[in-house]
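*Asks:* Take a look at these structures.
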Structure I
Amino acid sequence: MTSIDEATRLLDENVEALGSTTVPVVDAVGRVLAAPAVSRHPLPRFDQSAMDGYAVAHADIVDVPVELTVSDVIPARGHATRPSLLAGTATRIFTGGVIPDGADTVVRQESTTRLADDRVRVDEEVAPGTDVRRLGEELAEGSLLAPPGTPLTAGLVAALVIAGVTEVEVRSTPRVAVLVTGDEVVEPGADLAIGQVPDSNGPLVAGTLRRWGVEAGSVARASDEQAGLRAAIEAAAASADVLITTGGVSVGDLDLVPSVAEEAGFRPLFWKVAQRPGGPLYVARRGSTWLFGLPGNPAAVLVNMHVHVRRLLDLLAGTDPERRWRNGICVDPPAPPEGRTLWLRCRYGTDEAGAVQLEPLGRQGSHMLSNLVDADALARIDTAGDPSAGGRVIRWTPLDH
């Protein structure tokens, strides 16, 4: 049986990042950089005002109060040529406006009094260079904004746009297919015969992927019959980078996914992981296509999606899977089964000192999902742990994103 750490190592060593493609930066939110993103020009691109006020030469306002003629107005807009300040005058300027040649300081509006006849009085002392954003003070042209492997958030996209980046090279989005197995599983909403259950795993897997920014290209169902299952696996895998199956991976007579997958040319990376729930996890590969055979119980599907499938997706995207894991204190965790890692659905919060605390919820059975109404964290409980503050220091990952 494969330990969690060994399963992690095997994935890290065997999964290669997908190829890349170039997309407009404004369409890149949710993608992952495949090449460095660098600024195309300095930031700011010109000396500009940080405030509404008056652009002046500091030498003209050394002795306050002092009155100056307002010789021009500079709003925040484009100019064919750089404005200039007439010697001995002030220019009315607005936030983001270009600092005119001859000016080196901005006097805030609230430090002045506007007088008649286009004159202004500077009432307070101002240090040289006050409220001037200098060309390139944030970034020089060619500065690295983000390295490969960086997820493109809305904030990063905005930073790239303002730095003059119009296109970015990103990892290709994986093509994912979902196959729900089991003769007892029927379409949600269908009339149920005794022994039948509605398909909750299909919506669970597809919905989780969608929340992660990955669309399942197909969601199909297959029976527990060898020829039909083989045909379903072949069809689903034909155009997929990742095939996620649910059910049929344990050791019963009708748990056919491992044997049928291997008949179809998949080679196992590991099968059966020392974890609860979700132990009968089957991971295999055929060429560039990965097959993740998840157990059929829905809580086992949830755990394996967040622990193993998401790691695969991060590795395919060339980004660090460990960024999703955090430290916290689990309050009164149950003892894990001997030799296995226990995954607990929890609710997280903070104590008075700001440390993250995780509260295990009830109804933790692998067939139970009702506690997901309250669960927002998945906590890892191992046989070893550090006692602290009445609980155990553990690793955990959010379930809400």
Structure II
Amino acid sequence: MSTVPLTRLLAPADQMVRQWLRDAGIEINGGRPWDLEVHHPRLYGRILRGGSLAVGESYMDGDWDATRLDQLLYRALRSQIDTRLSRIPEHWLALKSWLMNRQTVSRAFHVGQVHYDVGDDVYQAMLDPRLIYTCGYWAKAGTLAEAQEAKLDLVARKLGLQPGMRVLDIGCGWGGAGRYLAQRYGVSITGITISQHQLECCHQQAQGVDFDVRLQDYRALNGQFDRIYSLGMFEHVGVSNYGQYFDVVRRLLAPDGLFLLHTIGARCPRASNDPWIERYIFPNSYVPSRAQLAAAFETRFVVEDWHAFGPDYDRTLMAWLANFERAWPALAARYGERFGRMWRYWLSASAASFRARELDLWQVLLSPNGVPGGLSEQR
């Protein structure tokens, strides 16, 4: 059994943090883009006491900076600095998750109010023209708009969309995906969202195409659909509700139908959401592991395809960050510097997590009873 030297336990906070960073190839006040520039000496104690929550909050408060925040956080994750930080906020969040279902119907609309309704001008500046707020597909794309259109065509190919099909979009965002698929493939789209701002935008997107949009939780849905897809919504379902979610999809899907789930995935099961993400970005969210996801649908569906392309999310997030930085001078007066630092930290930390392969992006294609002979390659 290894022991920690007493001198290490008694080391001042700044010495411990400096050594952790040095192990990751990061220097304090160094000259490289990923080196950490300290603005306030309280930083070291905050990080030791507060873990990942304090790292994000101290950046928001201006205690530190880095020219390339994404590169700094990538190096920190690859060296597993996060495993040395205090886990108290994470343990507290895990206990709350164990004691209660944080994604009940009554809580379902909270993330819409906190995140998706933050301000359409932010998303209009950051995203592609269709406001697609999920990972793009960059295999043959050169721009963000091309990557998002390629992703939508990828979804259509996997689902085998044909004119006249009834298609359900669970978590339809600002309606760009629904409008594109209805217009391009001649399908009838029903979309649901938990955001009032998104609903209003969807009503505009629905003009002139067969696209019906509702402000509704997925558990309240009825009807039957030939195809169902969900792009970037499953992270708000919560592990306690996975069984119910797939039961709802199975109930709504025609016997010969297909369901495509597009979701972020974690390399390993987690006890809870990251505390900083929980407080500032996506309350009541949870990223599934492969095992958790498979356990939820394996008795309900047959897996026709499981496609992983997590590195594409790194590139998507960096494109969003570049757009946000270009637009920030026009947004700063309305939102304030702390919001700008929060948004920058979130995009950079997310990109770093995909780059470090702590997170992945999965498209899983499911059928109720299995497609005879399987499906041909659709990528």
Structure III
Amino acid sequence: MNPDAARLWPHARWLLAALLASLAMLGPFSIDTYLPAFSGIGASLDATPVQMQQTLSAYLLGFAVMNLFHGALSDSLGRRPVVLAGMAVFTVASVGCALSQSIGHLIFFRALQGMSAGAGMVVSRAIIRDMFPPDEAQRVMAQVTIYFGVAPAIAPIIGGYLFVHLDWHAIFWFLAAIGLALLVAMWRALPETLHATQRQPFGLMELLRGYRELVGSARFLALVLASGVPFNGMFLYVLSAPVFLGELLGLGPTQYYRFFLCTIGGIMAGAWLSGRLAGRVKPKYQIRLGFVIMLATSLTSLAANLWLPLSAWWALPLIGFFSFGWALMVPVVTLLVLDQVPTRRGMASSLQACIASAANAVVAGVVAPLVMHSALGLSIASLSMMMVGLVAWLWVKPKLPAAAVL
């Protein structure tokens, strides 16, 4: 923690949380805003559904690859320069998407968007730990998760409105405006939170050595899997939304908001409760509760898909309960990840985001196309990804220092 934290940010805690959340939410916002225009973009650019799926995979892969560098750069150059550079590149990439005349151009600029959007998510986590002690950091992380949850809820609504009343180009002009607004806001308000004594040397060999140590830590990797992979149990439904909601559940485009209200409502409620429990409930109990909720919800969904007629009335609330369980435990596990290497929290956040984003890309490009046409297949895949996180947590919990989870 930066010893000058109180001087760097003398304002209300929620203001800093809102500032950091605006950075963290840029990534998912950039995904969900253009989903309602998938078919329209494909028709305009004469692109196949597979090619359109590549615009999503390219974004997620770019996000994953560049995340390896955002945190390490912020450990060396400072948090503020990396954030500002990321917002500048994101703005330019969004303009490129808006001006794209072919599917190849769109895929390229979507990849560039992903490479830059990750700066906000990665560095914002490190900033939280720079500025707050553990219990307070959990509360702020929970607040960020609440704000973060708003993005996927409103993004498809905004994207659909822009697509219907203007055209798909307007969606990316809108994202460019957001990028520019964030660039100006961060330039004026975001302090440099990395203390001078905590700056690390930056070099290729130093970077590789640091990542080799992290990748060689089974405890670190297990915590990353426990926090990131279960998210895909919910994210899978987001990626499959056009088919799952339209073809399987029979909902019209104007009814998609029900799905996003359930998922984002679950995330916001879980994050709110996580913040309320910080310092009152032992971290291991909070994590256990989150996994119990996700496991119970996943098994209920599987049973319902086997024995009940498919209906939005039970399918959508179950996804919301799953999201609630994930949001309840993820702020705690994320802080455990960062505290594995207190002197290189930026690098730890980078690798965590990279692994999670790579998993997201695999789900988007491989898993979702395989199972999106079957509600039972979606349920089984969601349960499987939750089980990866649960097994990882059960394995790593006894290996953590007692002070970290008690």
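Here, each number is a calculation from the coordinates, and none is a lab measurement. It should be emphasised that the depicted structure is a prediction, and the values quoted were computed from it without experimental measurement. Cβ atoms are built from the backbone, for glycine too; each structure is taken alone.
*Asks:* For which of the structures I, II, III does the calculation of helix-only ellipticity at 222 nm (-39500 (n - 2.57) for each DSSP H run of 4 or more, over all residues; to 500) return -4500?
*Replies:* Computing helix-only ellipticity at 222 nm (-39500 (n - 2.57) for each DSSP H run of 4 or more, over all residues; to 500) on every structure in I, II, III gives -4500 only for I.
*Asks:* Where is Cα Rg over 2.2 N^0.38 Å largest, in which of I, II, III?
*Replies:* I
*Asks:* Once mean count of other Cβ atoms within 10 Å over residues 232-239 is calculated for every structure in I, II, III, which label goes with the largest value? List each step's numbers first, then the result.
*Replies:* On the way: I: 18.2; II: 21.2; III: 25.4.
For this comparison of mean count of other Cβ atoms within 10 Å over residues 232-239, the top structure is III.
*Asks:* Here distance in nm of label points 7 Å out along Cα→Cβ at positions 80 and 176 has been calculated and equals 5.5, so which of I, II, III was it run on?
*Replies:* This value belongs to structure I.
*Asks:* Of the structures labelled I, II, III, one was used to calculate Cα extents along the principal axes in Å, for residues 16-71 alone, giving 26, 21, 19. Name it.
*Replies:* II
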